[in-house]
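Pasting the structures here.
Read-outs: derived from the displayed coordinates by stated rules, not from any lab. Model, not experiment: these values are computed from the prediction. Cβ atoms are built from the backbone, for glycine too; each structure is taken alone.
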Structure I
C-alpha cells in the first residue's frame, strides 16, 4: 500500500517542523518547503537552517525543497510530482513590525504565496486536505474595545462577559486596525475559506494565538515566550512595549496545534474556520511570564519598558476553542503554560 503524502510549507519553522515530525511518525511521506526567509526577516539568530538540518538527519524519508512559495513554476513542479493527501501551510512573514518595512514582500508571501499553493492544490490534489495556519490578527485591534479591567499583573475581562472564556469566531474582522501583516493574513484566510466554499475543497483556516515551543527560532519581532526566555537566559534586556507589561496572550504548544491538524485531516469540514490557542487552559501576561522564567531559570530578568505599544497590538487575547472541541471531541490541549515554559527552558534550548 502506497504511503500517504504530506506537504509542509515553512517546514523549518516552529509549526512546520513539528508537523514534519508528527506526520512522518504517523507514516506519511513528508515533503518540506522552506527557503529560510526567517533569516532575511529577523537576522541570522532567527534563521531556520539549523532546524532543517535536524529534520534531514532525523526524519526518515524527509524530502526538502529550498523553494520560495511565490515561485509559481517550482511550486507547480512539486505538486505535479506528488499527489498530496494533506498540505499544511505554515510558511509566512509573521511580524506586524516587519510588514511595514516591506509591504510588498509581506503581502506577496502571505497572500500571493497562499493563492499559488491553493491553486496547485485544486489542480493536483483536489481530494486532499489543505490546512492553513491563520492568525487571530484577522480580528485587528477590535479585542481592545472589550471592557478590560486592569489588575496588578494583567488585564482581564469580567467573568460575566460573553468572551471571558475566550474570543470566538463571531468577532468581526472589519473596521479595526490590523497592521499590514494582519491584512495580508486576512486576505490569505479568506482565500482558504473560498477555495473550500466555492470549489468544495477540504480547506480550513486555523486562527492561532501565540504559538510556541522549543523549535522556535525566536526574535524580538516574533516569538514572545521563546524570545523572552532567551533574553533572560542570556542576560539580554527584554523590551516591553506598552500596556505596563500586563498584556495577556494565550499560548499554545506547536505539538497541540499539529495534533489538532491531524484530527481535522481525519474528518475535514470544507471551508471551516477555527480559533485556536491556549484558551483559559494556557495564558499569561508578560509580567507573569517574566516571573515564571526567573523562577525556572533562577536568573533575574533585565527588562526595559517602552511606553509606546505596537500598532494594532492586543491588550488581551484569549481564544475560545470550543467550536473546534465540539467538532473534534477527541482532541484536547496537553500543554498548559507551566509545562510550555518548562519545555522551552530545558538545558541547551537557548543556545541555538
Structure II
C-alpha cells in the first residue's frame, strides 16, 4: 500500500537474514528482500528464479527478488579496498558492495531504509562493531542501515528515531551462538531453515587459489572463465589450453552447460567417464592430451582393450580420437588443486 513504510533487505537465505526480515515485517512494515548472486555464491538460482521466489515465500513468508551483480563483483576482486580474508574472500567489501547495490534499488522499490541480518561478533572479519561502522560509512548508509537482530547493541538508526521502527521490538543478539536465533525462529513458527555454512566459494582454499592465479595471469577477467574455473578437476595443458573434467554426473552436466563458442567438449564413446571441457586451446596436441585425460579418468577398460575412443565436439562438428590413457607422472604437473 502507498503509505506503508518499506525496507529493502539483504537476503542470504540463512537464518539471520530470514529473521531480520520477519522482525521488521512484524511491525507492519513492507519488506522487499533481495538476493544478490554471483558465480561465487548462489549462481544456480538464476536458472529458475521463479521457483526460488515461490519456495522462499512459501517457507518464510518473504518476498524476494534475485539480482546478478557478477560484473561489479569481478571488478571488486581486482583490488578490494579493505583487502582479503584468509583466502580470496573480500568479506568487508562484499558487504559494502551489496548494501550499496540495495541503496541503488531503494527508489524503485519505494524503500526508506536497508536491513541486514548481521549480528555483532558473529564473524571475526566482517561483523565486529568497528567493521559494521565501516560498512555503513563506505556504503553511504549512515542512519538508514538497520540490523534488527543486534540493533540494541548499536546506536539508533533514523527509522527508529522517526518512529517508523519500534526499537523496543528489536534485539541485542551478539556472538557466534545461535540459541537466541533459534528461539526467535520458533516464535515465528519457522523450523525449516538452513544450517550455517560457508556458501562463498572464495573461502574455499583450493578454489580461491585457482581464482587468484587467474586474476594474476589474465589480461581481461570475464565471468565465463570464472564459472569454468569453479567446476571439476582442472588442468593447464602445455600448449596453454584449460581442461575441466567432471568428477561425478552433476559436474558432467555443469561442464557441458558451460560450453561457449570456441570450446571443445570430449566424452568417452563406449565407457562411463568424465565429460571434459577444453578452453583456450591453440594446438592439436592439447586436444589429444585432453582426450587422454578423459581416458585416464574414465572407467578402467577390460584387459587387452587399452585404446579409448573419445568424441571431440567443436563448432557442432564431431570427430573421434583413439587414445591411450595418459600416465599419471605426465599430467600431475598440469593439475590445479
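Figure out for me which of the structures I, II the number 24.2 belongs to, where mean count of other Cβ atoms within 10 Å over residues 143-150 was derived from the coordinates.
On the way: I: 15.1; II: 24.2.
Of the options listed, only II reproduces it.
Consider the structures I, II: one of them gives 50 for percent of Cα pairs over 25 Å apart as calculated from the coordinates. Say which. The partial results should precede the final answer.
Details: I: 50; II: 58.
Computed on structure I.
Out of I, II, which has the highest value for FRET efficiency 1/(1 + (r/R0)^6) of positions 15 and 215 (r between Cβ atoms, R0 = 30 Å, to 0.05)? The partial results should precede the final answer.
Details: I: 1.00; II: 0.40.
Structure I gives the largest value of FRET efficiency 1/(1 + (r/R0)^6) of positions 15 and 215 (r between Cβ atoms, R0 = 30 Å, to 0.05) among I, II.
Between I, II, which one scores greatest on percent of Cα pairs over 13 Å apart, for residues 111-158 alone? Working shown, then result.
On the way: I: 71; II: 52.
Biggest value here belongs to I.
As an exercise: relative contact order in percent (Cα under 8 Å, 6 or more apart), calculated from one structure in I, II, equals 19. Which structure is it?
Checking each candidate, the match is I.
For the read-out Rg/Rh (Cα atoms, Kirkwood Rh), for residues 183-294 alone, a value of 1.14 was computed from one structure; give its label from I, II.
II
Of structures I, II, which gives 0.70 when FRET efficiency 1/(1 + (r/R0)^6) of positions 151 and 255 (r between Cβ atoms, R0 = 35 Å, to 0.05) is computed from the coordinates?
Considering all the candidates, the number was obtained from I.
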